[in-house]
Structure 1
Amino acid sequence: MEIKILYDNKSSESNILSGWGFSCLVGGSVLFDTGEDGNSLLNNIKIMKIDIANINDIVISHDHWDHVGGLESVLKKKKGIKVHGCGGFSRKFKDIVNKCGAELVETELFSNITSNISTTGPIKGTYKGEKIEEQSLVLKTTSGITIVTGCAHPGIVKIVEHTKNLLIQEKLYCALGGFHLKDMSEDKVIGVCNGLMDLGIQKAGPTHCSGEIAANIFKKKFGENYITISAGKVFEI
């Protein structure tokens, strides 16, 4: 399955804009998160020759500014897109979706978006002492299950474990996206790596809020199975 990284803290090309946040296009029709800035996102979409008309679904991991900042800009380009958010998302988020003529889908449980792309549904966590709901993408590929996270506020190990419990017959393969490890000690990051490996994760691509220390540790632990992610990258999973 093809994944195109549309938005990230780092860029792989001079004409691809970077910024705080994350966004990727999965399978050509499902947009996951929208970064912090709509103009930058639309620039990258244009440079990467993506036709917004082919996007049928947008899945928002959580409604923080660095994941919904480009949402309105995309929705203005195409009416009727399904926007999958959690029920606990803010009224402001829901108003943007409705104002732009999109279809709001409030996920409550694991559910299919396409035949091989699903959402975990809301997983509860905390951020700065506040309760938060966050969902992740689950991709069914020939190599196994890949999980794509926005910020993983509930904990990347918890998200992967949650997915494994739901899909007990499936083999886990890869986890990528924001892992929110930037403030963790090296020992704790190593523990996260070990936890993912114990669950069966073979490949990992931490980015966005994961932090450089975590990236270096993951590179060492996963070796050739480490995935480098930056805006402009296109790869098969």
Structure 2
Amino acid sequence: MRRQIWTTIAILCLPGVAGAQVSGRPSNVLPAEAASALAASLDAAKRHPRHVWRDTPPLTGEGAVNAYVEIPRGERRKWEFEMRANARTVDRVMPAELGGYPVNYGFVPQTVFYDGDPFDVLVLGPPLPGGRLVRGVIVGVLLMEDENGTDSKVVVSPADAEGNPSHVLDAAERERIARFFRRYKRHEPDGFSKVSGWGSPDDGRAHVHTAHAFFLRCRDRRGGPCRIQP
């Protein structure tokens, strides 16, 4: 099933330079392993009457994305959200030669993606405190694959007083971010990462809606893939 998803994404996201914008609509099939991981995450969250990932809506009434910051920009420590603890924990430290994360990194609540983890979000701008929920306007999506399959990441910017993005995802910013994510798993024995290009804000919104639909509709699908209506 994962091979089928890779094929679908390969057709949708034709190879190009890391700064190029390409068509990138998500597949509507959640692999069996990811559906099982979703069920396990929901089980782990049951001990908390209020849980950041389980109980925070992914979108605001104005259409902005709620983003939970796991890793501040510039941080070399790889923080990851622990479902059972309802908090961040340090998973590892990135190599010094790689440097810190080039952008604030986290996840969109009430989502699950093809690897069984919440859908990744990149928040433009200066470093933000880890553990903070922020609202962002969708400005694009980084289209990626890693050793677990599709690993795309929606990109958002905090809004200005008029509700417009306060930071621009221009060509230089795209290349700076892509350069890091092309290399960030080279030190892992079984890891790899491939940047296929960039999708539009509409593509990013489609990814968020799909990942949220998986969260809502695939929680009882242990043992098999889950298909949602496109």
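Match the computed value 28 of relative contact order in percent (Cα under 8 Å, 6 or more apart) to one of the structures 1, 2, and report its label. Attributed to the structure labelled 2. Looking across 1, 2, the calculation of distance in nm of label points 7 Å out along Cα→Cβ at positions 87 and 199 that yields 3.5 traces back to 2. When mean count of other Cβ atoms within 10 Å over residues 55-62 is calculated for each of the structures 1, 2, the largest result comes from 1.
Values quoted throughout were computed directly from the atomic coordinates according to the rules given, and no laboratory measurement underlies them. Just so we're clear, the structure is a prediction, and the values are computed from it rather than from any experiment. Cβ atoms are built from the backbone, for glycine too; each structure is taken alone.
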